[in-house]
Structure P
Amino acid sequence: MSSRFALGALCILGTVAIWAGWYVVIRLGLTSSSLDVQDLAALRFGVAGILMLPVIRRRGFALDRLGWTGVIAIALGGGAPFALLVGAGLVYAPVAHASALVQGTVPLTVGLLATIVLKERLTAANLVGFALIVAGAVLMAGIGLAEIESRETIGHALFIGASILWAAYTVALRKAHLEGLHAPAIAAVASLIFYIPAYLYFRAEHLFAAPLKDLLVQGFYQGVLTAVLSLVLYSFGVARLGASAAGAFVAFGPVIAALLAIVVLGERMAVHDWIAIAIITLGVALASGAFARPKLQPT
């Protein structure tokens with residue numbers, strides 16, 4: 001194993017661990033502190049928005065490349081609306097469902113939207129992967145629908161909505177060819193400008209009444225680890241492994257999130273949940289091109 005591959009793999013695994021832990025940290029904040037969904041989103045984008053301001057000062061909002069539609073897609077899919085949907089979903093459904101139905105369905109929603117907007121072609125592996133993702137999602141959500149009084153169905157719908165917003169974000173940055181931290185910076189600073197003032201006007205007292213420890217933990221994980229460090233690690237890892245190999249590692253996200261939820265939160269997983277996660281994970285790996293043959297490079 002080359003040092004280049006090992007370093008790239010460590011970066012991607014670190015990214016996936018941070019992303020999986022994000023769901024756990026949100027759920028922990030909602031269940032063990034006085035913070036709610038709006039508070040967590042404010043902490044994330046208050047911190048990340050300030051940290052990302054230098055990027056926007058240097059590069060701007062890329063309105064000439066994105067257009068207003070693209071800027072809105074970036075702001076919604078990478079900003080506060082996405083985080084609010086995920087957080088609201090976690091009020092109703094467990095972490096394993098959140099990771100599987102957000103992170104797990106992203107290749108499906110991105111693939112479909114990219115086909116429509118960017119005219120990208122889907123391969124046979126993409127289609128098989130999409131079919132597995134849908135099958136896993138139906139298995140996971142279908143059990144909840146069978147329970148008349150189940151609140152998990154609400155969470156599932158919110159998670160799918162978050163996946164669609166993230167797809168819009170991804171397709172917009174692909175179309176405009178934004179690189180590095182530019183797109184996350186646009187999303188974070190847009191939330192800092194539009195979400196944070198409204199939040200502080202209506203809920204500042206609620207935030208400042210929370211224990212300082214909770215504010216520091218959530219602010220650091222949400223605003224520094226998730227919104228900044230994970231994206232730096234991801235870019236570093238993709239540069240060394242390639243997109244397909246990185247996609248193979250990302251496919252383990254739902255499994256890692258489920259295991260973290262069991263250890264940290266004491267969540268219980270039903271057999272059909274594990275089966276659904278396994279199906280979705282395989283679908284993500286196929287849809288991301290993880291099993292595609294590498295193209296020969298000219299010597």
Structure Q
Amino acid sequence: MRSTSRRDFLKTAAFGGLGLFSRPRIGRLFKENDAGSFLGQIGVCASLADSGLLKESGCAYVEEGVRRFLIPDEPEEKFQAKLAELKAEELPVLACNGFLPGQLKAVGAEAKHDEILAYAETTFQRAARARVGTIVWGSGESRKIPEGFSRAKAEEQFRDLAKRVAVLAGRHGVIVSLEPLNSGETNFVNSLKEGAAVVEAVGHPNFKLLADLYHLLRQGETPDAIEMFGKHIHHCHIAEKDKRTPPGTVGDDFKPFFKRLKTIGYRGGISMECGWKSMKDELPAAMTFLRNEIAAS
């Protein structure tokens with residue numbers, strides 16, 4: 001694990017001062033379109049290299065990966081190359097997911113909070129420079145409670161870590177969105193209710209909640225959960241329940257969820273996080289399906 005040295009920090013600050021990318025402003029990361037319509041910002045969890053295809057299909061942004069795009073464990077020179085690629089591409093990267101690698105344990109006897117905080121510091125510095133406003137904290141392996149370890153202790157560990165992460169995010173103008181994952185992927189924070197409890201315990205404006213409709217469906221959560229915990233929701237993901245296929249492949253009905261998102265006044269982004277057989281062939285149809293579902297909600 002490569003920690004951030006004073007030399008690296010000063011180097012980062014110097015590049016930031018060049019104004020290559022200005023720091024994003026909280027609350028304006030996912031903008032309403034001119035008509036102020038619901039879910040005007042639809043994106044895809046994909047590589048930056050796919051931005052041309054996404055734009056052609058009507059997407060507004062790319063959701064990249066922390067370890068693929070922000071590369072917090074790689075030298076500054078490699079990140080500079082990523083920034084150069086970003087300038088040449090068709091769409092902005094407004095969010096990054098896959099926050100922590102599995103070996104950086106957030107809970108348990110082998111928890112590595114100091115390493116996580118150093119990793120987060122570099123992540124948020126680079127996110128701000130690339131105008132990435134949202135970091136998605138899923139990372140199910142990292143937060144998995146080891147067998148035999150106290151759940152109460154794990155909850156305490158995670159809350160304490162999240163509070164410190166939120167402060168770091170705030171310093172760099174980044175919002176961390178905690179993603180509840182279904183119980184097939186991790187054994188901790190599996191529902192919007194559990195995620196909202198962490199968000200409330202952290203109590204920081206830069207620490208919010210993500211609603212992934214795929215995970216909600218897998219866990220059997222009802223659309224009412226969105227209305228119940230909507231004040232904390234900052235970002236959304238979507239895919240079909242059975243095989244995580246793109247919206248419209250099987251035809252899962254998302255309208256009840258969209259209706260609740262409209263009820264809470266949600267104006268953030270929604271990213272398709274799917275398994276694609278051929279993104280080029282499937283994405284246009286998925287976009288059409290999503291827009292029709294939203295309009296009918």
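Throughout, read-outs are computed from the coordinates displayed, never taken from laboratory work. Worth saying up front: this structure is predicted, and the values here are computed from it rather than measured. Cβ atoms are built from the backbone, for glycine too; each structure is taken alone.
Overview of results
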quantity	calculated
Computed 39 for relative contact order in percent (Cα under 8 Å, 6 or more apart) - originating structure among P, Q	P
Label whose coordinates, when distance in nm of label points 7 Å out along Cα→Cβ at positions 73 and 97 is calculated, return 3.0 (choices P, Q)	P
Read-out distance in nm of label points 7 Å out along Cα→Cβ at positions 113 and 169, computed value 1.0, structure in P, Q	P
Origin of the derived value -12500 (helix-only ellipticity at 222 nm (-39500 (n - 2.57) for each DSSP H run of 4 or more, over all residues; to 500); candidates P, Q)	Q
If distance in nm of label points 7 Å out along Cα→Cβ at positions 249 and 273 is computed and equals 1.6, the structure in P, Q	Q
